[in-house]
Structure P
Amino acid sequence: MPILSTMGLKKIYVAEALADGTMPGNGEAWLDLGDVYQETCTLKDSDPETTTHKSETSKKKITMVGETDTTVELSLMDPDLELMARYFGGEIDNKGGDGKRKWKRPKKLPYKEWALWIMPEEGLFIGCPTTRIIPKFEINYNSKGICLVPMKIEFQAELEADEGMEDPTKA
């Protein structure tokens, strides 16, 4: 049995979530999330709620554990108008006639669910068939600043790990 180490981040893919809650099949539906700023991507679980029941007459203890919320936090680096419209909503306007486009961010994010695969440099693909991507702007306007879009990706279903996945964009 090979030793399988999961390390590094190669790419993150998203596809529109399916109504039945299953993971979309491999193929053209999978899109590159965008450029992830170095050392910003973290997948983590919240601490679940725990309840401990103790007996009055013995040393018996029963500990019940609630659900765990899983999130991925990262910063998208220097997104273009298409990526901003994909994650924030809104429309890109080409009406200017001068070749310059405009985009307006809505005040409220549209409700949209995404399927997700995280492709490591090597090792296990981690995914979820239903997630919510919650972006926000963070632009540092100084000589070393760049446009970043911090994102919190909230898993709405069970986390999946796949050691046989190679590239979800290839059918």
Structure Q
Amino acid sequence: MWNKVYLALLGLSVIAVGFFVYYSWTWLQSIGDPRAAIAGFEFHSGISSTLLWIATLILLIAANFSFAKTGKPWALWITFVFFSAFVLIKFFWLSLSENTFRTDNDLASGGSLIGPIFAVLLCAGFGILIFANHLLAVRIHDRIYPKPEPDMPPPHENIKESAEDEQE
């Protein structure tokens, strides 16, 4: 059940964040006033960033529930892919498109080209967070659902049998 819930949330998140990322980009294709286009771009880009963080948090919570029920961490890593893909799109495609638009229309630069470096560091940091979450979730899962130990007689019985065998 949690797998289906996670997949539904993932689909909704991709549609919602993808819509606002695309809509932000369409503002840069405007043939109207460049200042109004930048204002619209910044507004919708801000919505997409906020929505990305909220969606990632919700997906991470759902992924942890899915892992707790199934013992399979695939949802955690798909959350990482979701977050990383949209961060890279935002900082590589949207930011560079914004800089090009500002340069072409003689507007003051709104950002720097440090964004892509920040995006890579952000993705690496989030990857470390997902790995730590995965490790912690595995340990908690193993404590809650311990693996059965193999059926072996206690060691003292083996010693008694060995001593009896030697006496015969």
### Query
Between structures P, Q, where is distance in nm of label points 7 Å out along Cα→Cβ at positions 33 and 89 highest?
Q
### Test item: mean projected area of the Cα convex hull in nm² calculated as 16.7, pick one of P, Q
P
### Message
Tell me which structure, out of P, Q, gives 29 once relative contact order in percent (Cα under 8 Å, 6 or more apart) is calculated.
### Response
P
### Query
For which of the structures P, Q does the calculation of helix-only ellipticity at 222 nm (-39500 (n - 2.57) for each DSSP H run of 4 or more, over all residues; to 500) return -1500?
P
### Query
Out of P, Q, which structure matches 0.5 when distance in nm of label points 7 Å out along Cα→Cβ at positions 105 and 137 is calculated?
P
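Where a number appears in this text, it was derived from the coordinates with a stated rule and is not lab data. Being a predicted model, the structure only gives us computed values, none of them experimental. Cβ atoms are built from the backbone, for glycine too; each structure is taken alone.
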